Structure 1
Amino acid sequence: MKRYWSLFLEAVRGSERDYTVGPVGPSLVMLSVPMVLEMAMESLFAVVDVFFVSRVSADAVATVGVTESMLTIVYTVALGLGIGATAVVARRIGEKDDEGAAQAAAQSIALGLIVSLVVGAIGFALAEPLMRAMGATPSMLESSLGYTQVMFAGNATVTLLFLINAIFRGAGDPAVAMRMLWLSNAINIVLDPVLIFGLGPIPAMGVTGAAIATNIGRGTAVVAQLWMLSSGRSRVHIRRRHLMLVPSVMWNVCRLSGSGFIQILIDTSSYIGLVRIIATFGSDVLAGYTIGIRTVIFAILPAWGLSNAAATMVGQALGARKPDRAEASVWTAGKYNAVVLGAVSVFFIIFAPWIVAIYTTDPNVAPYATSCLRIVSTGFVFFAYGLVFTQSFNGAGDTWTPTWINLGCFWVFQIPFAWLLAIRLEMGPVGVFIAMTVAFSALAVVSGVIFRRGAWKTTQV
């Protein structure tokens, strides 16, 4: 126990370990602990926003749900670029090529900034018609359109925050990424109630205040990230010469990020289809779904921490020409993830009503949130393995394999199955929740079979 505690403390403080040598277990723990804490902080963002927004109105909560489903394009850009950045940076670190890692990081940030500015301008201008297309009611538009506009306008903060943290993780600096999320989240927690409900001379802004608080918190963290990269206080040190565009490096990042973008788009945009089906049952059902899914994200995002640790281990091990070490890292991470999410699943199934009561006691909303929690969490153990497998493909630079898996599991299967159960078989929202659980299980089985074939070990980055 003392040994694991010392590992935990070293992981939180930050370590200069070489993750291409030594026992796999301790290395995975060193990487995963700050990554899990980082993802927990990011998931806390979502929970805090819903906690305060739920005190405004059901329409406000529903607006958050609709806006988040539309902002999947923003998260897709960030996560897609993060996949490419992590793969290239991890491989270069494994090869002991610090110059190459810095170049890849700089090109990734430039791409992220350009794309997020374009997305922000379009999203802000088209916020109202987009909300109407997603089934927003007139009362939601009247009270909460500002939330959607601010979230689109400030999307560069979330894009760069996610992307730069992916760079830190790929380099083996997860503790730095963790601290950036702590900073961002602390600011958001303080500002949320102040801007939503008002304080002294600060007027109450309602749900729009939640969007402003979120962007201020994330924007502050981005400034801190850029300072870390330019000051030489992280393993990746970006200097002025790295700001020049290098076509070959840019293309390599684009190649991996492009397929990563499509991969994440397929995954996250499937939630748009689910929200569209849920919206046909009214604002109360949509609010319940939003609360349930936000709570599920709170559980799943820390699992991304273990999966990201596996991706870093895979990338660095392949860079050091140690494919067996890469494979051992994946199976170890999968076991850890299954244990963690299995325990969370049991907790959600038993205590779902009490968890939902933290957000709302509305008898028209709470039952749907409870059903969402209980049904979706039954697939957590499968999802734990599936998440590790798919992220490990990404860490190896094999970004097309999980792209095709996501397409099959989430669009070819999940969306039609959800429609069949919810609409045709008249199971209502429960049908959507069941479809999500079954899709998680399919993802794990398919990705596991492909992973065992081992073709990912020969991917060139």
Structure 2
Amino acid sequence: MSSLFGSLSISLRALLAQQAAVETTTDNIANMNTPGYSRRRVVLEEDEPVFNGSYTEPRGVHLEKIESIRDRVLQLRILDETQQQSASNSLVNAMEPVEQYFTDGDGTIGAELNNFFNALSALSPDPSNTGLRTGVLTAAGNLTNAVQTTANNLVDAQQQADRGITQAVTQVNQLTQQIAALNQNISAKIKLGQDSGALEDQRDVVIRQLAGLVDVSVMDDTEGLTLSTSNGSPLVVGGKAFTLDPQLDASGKVAIYSQGSDITSTLKYGQIGGLLDARDNHIAPLLSQLDTFAKSFTDAMNTAHAAGFDSNGDAGGDLFQPIAATQGAAASMGLAIQDPSLLAASSDGAAGDSRNLAGLIALQNGAIIDGSTPGNYYAGIVFQAGTSVANAKAASDSGDLMLQQLDNQRGAISGVSLDEETANLIRFQRAYEAAARVVSVISDLTEQAINLGRN
């Protein structure tokens, strides 16, 4: 009788083990399209046999655990590529509108610069023509408006980046709170010996979202998963989240603080890193170069204009409003005179003389801005804006391909194969049916044995 009951016990444990395997396989199939899902695998182990006198009595099988199939090293590579690719995307999104400020066309700085010198050339043969003089002042005013508009647009682009940074920091703080809560729940399940695979999948998805926003370094320790920025500033330690704090610095730009320390310069990747890169390393230099253009051009034109005489025979004054400092020069560039008669075309005050105009026109080909002509210097600004976008797009496209390859690798390891799971389901089903058949046979044998005892 003990042998029959022992066999029945083995069969029942086999039923439970195969039932768990069927449920696990079914769960895999159900989640085959769930983002971040890692397929589960049952780990079955033979029960330790019992030594009974001269023979060993087997005890069957038991479900040791249900494990999630994931490659931690691959996951870290995906996070690293995610934050780099996100930085490139953010840089592209921030710089594409900026590139449009420097395209060719009516109203742009390049077009208005040419119009201004063309107007001076048109006035040269007939310096007393009031209409042509008015045309010079109109062209000069259009040039200053184009420079001011572009400068203001660049400042707006920096402010837009600051708003994006602030919003991203808010999202980072929300995600770190979620990760800390998941850490606590995962730790509790592990202590109870329960499967934490579903929660770990959720955490992996949230961590990847976090990597899309900011530099993330991941470390597993006895306290649970620990996250920090690239410079070691804590984000999540076990069940505790640490917030980032956006504040305005002395220049009015958004800076990011962690535990009271400014970590702005250390953030290189993720959306925040890309926006900081665009704001500080691309837009700011463009604005600085535009300020240099405005200051140098204004100074050179005013010097040349002051060397001549206006229609009234008086010494020429400033053609453009004087600019004291280079910083902010583009946004403050403006026209100093509105009266066409004050345009100093003559070099000696004589009516019909236009030799001073020749000096103004010569500045078109003069090395007056850091050793370059106005047109060439501005072309350098245009080239830099275009190059920034082109390089960022190339990095973004390369990152997309790399990330796709890594996701494919993850899919091969952790993804669900419908063919494989279907085969497993049939295999576990057959094992379950066999165990159930054994239970049925033992039940019949037990009944027969009991009836024999009664007889």
Structure 3
Amino acid sequence: MSQTVYLSRQGETALIEIDNPPVNALSQSVRAGLLDALKQAEADPSIKVIAVMGRGKVFIAGADIKEFGKPPQPPILPDVIATLEQSTKAVIAVLHGVALGGGLEVALGCHYRVALNDTRLGLPEVKLGLLPGAGGTQRLPRLTGLATAADWITRGKLVDAHTALSAGLIDAISHADSAQEAALAVARQWQEGRIALRKTGALPNPRDDSHIIEHARQQLLDECPELYSPFRILEALEASCILPLAEGLTRERELFFQCMDSPQRAGLIHHFFASKAIGKVPGAEGPSRITSAVVSGEHSVVKALAGQPLVERSESGSPGMKVWLASDDNKIADTPVTVTFLDPDSAQSDAESDFSLLLIPDSQWAELIDHGAQPGVHQALLNLLKSSGLSIIPTKQRSLYRALKDNTKTLESDRTALETAALSSWEGGLCYRGSDIDVLAIETLGYPKHMGGPHYQATLSK
């Protein structure tokens, strides 16, 4: 048995639990473990009900994104889901936390879906330049209708359990204390004849009433004509209306691989990983421990940090922070680290302080600039400042935002100029990663997300 999937029995119910921290991603070991557990439960004549659930905080958050772009390793997810749907036993999906992407597709392959009250559900693949490739475009509209499915999938919407219930995506909401408790309750209800099961793929094709697909296509042409995957999603949904399930799944898979081959998919996944790395300062092993901080001045960050543990507000002094840290031997340093708050629209010098914080206009983003090569302190300050609600990019020497903006402000939306500025900023050592430039340019300067970022584009051919 796989080390990420566990099979146990409670009377006539088989409990299949996915345990692949932190989010139960559908890695190859999970797929193989699911298939093995299903086959064991199917072969056991004493088992009447199979319940699929996740351990930890979530059901399944989706595919293992680290496998994207690599040759698929068997078993592939569509085959696992087909085995679920074709089972002769009653198959229940018990959802909690999140059921996203391939995780929701697993649930769609089950015969009954119950969700705990806190569950959020969705097929967000479009945000990575993809479409659901394991039946999402074929099974979801059979449950919710075409209009709802088109809206949710083309926009990557996440919905709560009550919205999912109203739309027909799930069959019930459970107020049980655990997924296992909910599973056993639903199993009893089915065995007592109080609920009915259904195989999603056996439901009638959705109908394109009132030209839903054409209306959705026109909306996309108006809002995001440059994007690739939303239009492939509509093609897959069209197939769900006219083709038997098996043929619709084949068409969906063809369109999925077209998206996989798209440069937009590569750019969006680059941005996904870049965004996850943004708050990590390389070289900050064992970051310094903040013992206390004093903030001063009339500034939004001061207001946000006031009242936080270890933070004291001073009514005097220029806008900024003084932060005391403990050294390796836990001795408190006598001299504080200073942080100056910069005005992004002025030429204010930031060389006098250890660090500078620059709030980027019209956004929730900020730069924390290290003037003295102190990665451990940089990380500690980032961690503190995140509590103010800002998204913070760690940079070095001087402002990366200003360097990019100053090089492009007279050229409006000239992407080539921004790409040149990105290379210059990277070569000048203004950031830890080239991908940090990409995140900053996308989030604050309007560079197209599906292109991955100016540094990404400028280095593609190198």
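Quick notes on this one:
- For the structures shown (1, 2, 3), Rg/Rh (Cα atoms, Kirkwood Rh) is largest in 2.
- Identity of the structure behind 22.8 (criterion: mean count of other Cβ atoms within 10 Å over residues 106-113, calculated), options 1, 2, 3: 1
- Distance in nm of label points 7 Å out along Cα→Cβ at positions 322 and 354 - structure with the largest value, from 1, 2, 3: 1
- Among 1, 2, 3, structure where Rg and Dmax of the Cα atoms in Å, for residues 178-217 alone as derived comes to 17.6, 46: 3
- Structure (1, 2, 3) behind the derived value 9.0 of distance in nm of label points 7 Å out along Cα→Cβ at positions 26 and 306: 2
- Computed -21000 for helix-only ellipticity at 222 nm (-39500 (n - 2.57) for each DSSP H run of 4 or more, over all residues; to 500) - originating structure among 1, 2, 3: 2
Each value in this text was obtained by applying a stated rule to the coordinates, not by laboratory testing. Bear in mind that the values here come from a model prediction, so they are computed numbers and not experimental data. Cβ atoms are built from the backbone, for glycine too; each structure is taken alone.
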